[in-house]
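Asker: Following this line, the structures themselves.
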Structure I
Amino acid sequence: MWILIVILAIIVLIALWAMLSYNGLIRGRNQVENAWSQIDVQLKRRVDLIPNLVETVKGYAAHEKETLDAVIRARNAAIAAPNTPVAQADANNALTGALSRLFALSEAYPDLKANQNFQALQDELVATENRVTYSRQFYNDTVLNYNNKLQQFPTVFFARMMKFDRREYFEADEASREVPKVGF
């Protein structure tokens with residue numbers, strides 16, 4: 001009789017562990033997906049602000065067409081990029097570089113720098129950049145926690161059996177870590 005109770009208790013403990021592990025992995029995966037959607041929202045917001053900014057700059061810096069075209073091309077590439085962390089990071093790193101060159105133009109055009117519309121758009125874009133940075137950090141922290149769960153013993157066996165996959169980090173490439181060079 002005692003042997004049956006011990007075996008039943010072990011089975012109940014294993015079932016409880018499996019249920020808690022599975023629910024933890026599901027919660028982690030859902031947190032990663034939620035964190036990614038927050039990045040996606042901020043990146044879309046950023047992309048939506050750019051046409052207004054470019055139109056404002058066009059009026060002051062008409063002969064800077066190459067810089068403006070580069071921003072538009074980078075924006076279009078960011079919109080068309082696949083919805084994965086690596087593809088979005090690459091596209092948005094290129095967009096960040098193009099925007100840096102655009103903001104550098106304001107130094108050469110005092111009237112543009114003083115324009116209230118340009119200032120408001122620039123401030124809004126800077127605020128959005130801060131939100132993107134926070135969202136990236138939150139996403140990467142969430143991915144770290146999830147990936148750690150997937151690799152910890154004994155959950156690693158259960159995660160493999162249930163086909164939970166590792167997630168990618170949202171990383172900046174080496175080029176985006178350098179200060180852009182702007183020449184006039």
Structure II
Amino acid sequence: MKEVLILKCSPRAGGVSDALADFFRAGAGDFACREIALREKRIVPCQNCGACAPFPHCCPLDALDDCREIFDALEDAPLALFAAPIYFYALPAHFKAFIDRGQRFWQARQTRIRKAPVLALMAGGRPRGEKLFEGAIRTMRWFLKGMDADLDDSLCFRGLDNIGDLRARPEIAAEVAAWAQKWLAAAKNC
């Protein structure tokens with residue numbers, strides 16, 4: 001099996017969403033995993049230049065940053081996990097800039113570049129708010145739809161503003177690890 005892709009989408013290393021990604025990796029057991037921390041990658045925001053509209057739907061910004069490498073890893077992985085915090089009911093800016101660079105896939109109307117499962121692990125500091133994750137999940141669904149992919153499942157946690165909050169809820173590590181095992185078993189044949 002190829003490497004499972006774990007995308008750490010927080011601008012801050014060692015935070016709650018990174019810890020959730022680490023719990024997922026621990027649940028992966030012997031599965032080979034590749035981690036990419038978006039904060040360590042150069043991502044130039046989409047300029048809406050329209051260069052990706054005509055065939056071959058290339059983005060001229062690929063020569064300036066790491067987006068193509070990340071998209072290639074996403075396309076190749078038998079399972080992909082995005083781990084992200086929620087900021088003001090939305091995804092962090094660097095992650096959103098990466099998502100915006102997916103415009104090329106909408107322009108190409110490519111079919112099924114992403115065949116394998118895509119998952120999201122999200123953490124929000126707010127303990128309440130019925131729609132805390134709704135905007136982020138909707139954004140991810142539409143981003144993936146451009147690649148003819150789906151957000152197959154998400155696991156979202158409230159009230160996790162810092163690592164101390166996460167340590168106070170040790171059951172989360174087991175829940176994420178079990179979730180990882182379930183999805184990795186399903187992805188074995190991808």
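Values quoted throughout were computed directly from the atomic coordinates according to the rules given, and no laboratory measurement underlies them. This structure is a prediction, so every number in the text was calculated from the model and none was measured. Cβ atoms are built from the backbone, for glycine too; each structure is taken alone.
Asker: For structures I, II, which has the highest computed value of percent of Cα pairs over 26 Å apart?
Answerer: Numbers: I: 47; II: 29.
With respect to percent of Cα pairs over 26 Å apart, the highest-scoring structure among I, II is I.
Asker: Suppose you compute FRET efficiency 1/(1 + (r/R0)^6) of positions 120 and 168 (r between Cβ atoms, R0 = 35 Å, to 0.05) for every structure in I, II: which one lands on 0.50?
Answerer: Numbers: I: 0.50; II: 0.90.
Answer for the origin of the read-out: I.
Asker: Also, I was wondering about something else. Here semi-axes √(5λ) of the Cα gyration tensor in Å, for residues 56-151 alone has been calculated and equals 33, 16, 8, so which of I, II was it run on?
Answerer: Details: I: 33, 16, 8; II: 25, 15, 12.
So the calculation was done on I.
Asker: When FRET efficiency 1/(1 + (r/R0)^6) of positions 32 and 128 (r between Cβ atoms, R0 = 30 Å, to 0.05) is calculated, the result is 0.85; to which of the structures I, II does this value belong?
Answerer: Values: I: 0.85; II: 0.15.
It traces back to I.
Asker: Compute Rg/Rh (Cα atoms, Kirkwood Rh), for residues 104-159 alone for each of I, II and report the one that scores greatest.
Answerer: Working: I: 1.46; II: 1.08.
That would be structure I.
Asker: For structures I, II, calculate relative contact order in percent (Cα under 8 Å, 6 or more apart) and state which one comes out highest.
Answerer: Numbers: I: 32; II: 28.
Largest one: structure I.
Asker: Let me ask something additional. So mean count of other Cβ atoms within 10 Å over residues 40-47, computed for just one structure, reads 14.5; which one of I, II is that? Display every interim value, and only then the final one.
Answerer: Numbers: I: 17.2; II: 14.5.
For mean count of other Cβ atoms within 10 Å over residues 40-47, the value 14.5 is produced by structure II.
Asker: Figure out for me which of the structures I, II the number -28000 belongs to, where helix-only ellipticity at 222 nm (-39500 (n - 2.57) for each DSSP H run of 4 or more, over all residues; to 500) was derived from the coordinates.
Answerer: Working: I: -28000; II: -11000.
Here the read-out was taken from I.
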